[in-house]
Structure I
Amino acid sequence: MYTQVKSSNGITLIPIETRLLAERKIFIEGEIDQAKACDFIKTVLLLCKEDSKKPIDVLINSPGGEISSGLLMYDCIQSCETPIRMFCMGNAYSMGALLFASGNHGRYMLPNSELMLHEPLLGNRVGGNASSIRSISDSLMETRTKMNRILAKHTGKTEKEIENATSYDHYYSPKESIEFGLADEIVSFSKLLEV
């Protein structure tokens, strides 16, 4: 998709993503994977170098995805000194919800958006000998503990409360998200137009 930009040279068509990037808007859409995580970090680096004080808006509509890729994005958000405002448009499930909850300068949900938390899932069939299966299980439990600690940090809940909330697919409306400490405010679309 393209948009028109007027200049002294006339009208130029540029990709809409380029125009939105100039307005410091980054999108996390669809499955979170290694390529999307690397693109996200490159974009944040670029925007931080341009202006380290001006907020970056991250707009999330994601069913989640790879834990390692999501944690890479999480580390970037947490160590970035530039204010990052998170917006949930549509759905932020699983790793998408964790990233949304980690915003350091406002976590905003549109009125009909939704978050979902659950325990880490195995992506592939489990196979192998008993020792391999035990190793996979131990690793999964460590990952669960790590994710629960992160969510506890950003929600103000105890790890036990997070463990209870993630023991099954738990869906949160915007109001429930605020009550649970996952979000800060329900906003209209016009909040995205603020500079």
Structure II
Amino acid sequence: MIAVIDYGMGNLRSVEKALQVAGARTKVTSDPKDLKKADKIVFPGVGSFGGAMRELEKLGLVQALKDAIDEGKPFLGLCLGLQLLFEKSEEAPGVKGLGVLKGEVKRFRLKGLKVPHMGWNTIGYQVPRSPGLQARILKGISNDAYMYFVHSYYAKPADKKVILTTTDYGIKFVSGICKDNVYAFQFHPEKSQAVGLRILKNFVKL
């Protein structure tokens, strides 16, 4: 069973439906106990960094998420679900993120380009496609595949080794990360048509 985290701000219906099409048995939940029972966890994110962390704290999900990741359960973060893995964000000064990954989240400051970065853009690999754990989530995904983005902030990892994919939008930013059992993408696989669904299928098969 894949637990889909509900903290009152995620685009849960589209993510849950896409996972089910990908072959998963899912449960949308805000109960920390369900994370212990789950085989895998998907963390969709929509909203603000500070607001999301406050809701996670209220629900008792912060430690539950950290424990599940420490136990080695496959974890997939989407959009804000990637950003919350880091220690802090310019969007919410003074608010601590989950701190699963070292680094921070920065706001786009671009000349001549609209913010938020919205629409289709390509991703490029930063790791060999095979062999190795990192490449498994991208199996069947071509380099420069188009994905759908909607965001004003981007992650800046302290450890460059966790970078899985990058994307260009005025600057080269991190669009995918992987560390051990943790995967996360800045784009929305559930909105990225067949290629996004393939990523979700790869996660389901892990």
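We did not get these values from a lab; they are worked out from the coordinates using the rules stated. Because the structure is a prediction, the values reported are computed rather than measured. Cβ atoms are built from the backbone, for glycine too; each structure is taken alone.
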Handout entry: Label whose coordinates, when helix-only ellipticity at 222 nm (-39500 (n - 2.57) for each DSSP H run of 4 or more, over all residues; to 500) is calculated, return -7500 (choices I, II)
Key = II
Fill in the blank from the handout: Calculated from one of I, II, Rg/Rh (Cα atoms, Kirkwood Rh) reads 0.93, and the structure in question is II
Problem - At a computed 1.3 (distance in nm of label points 7 Å out along Cα→Cβ at positions 32 and 72), which of I, II - result: I
Fill in the blank from the handout: Comparing relative contact order in percent (Cα under 8 Å, 6 or more apart) across structures I, II, the largest value goes to II
Fill in the blank from the handout: When mean count of other Cβ atoms within 10 Å over residues 56-63 is calculated for structures I, II, the one with the largest value is I
Practice task
Could you tell me which structure in I, II was used to calculate mean count of other Cβ atoms within 10 Å over residues 64-71 as 19.5?
Solution key: I
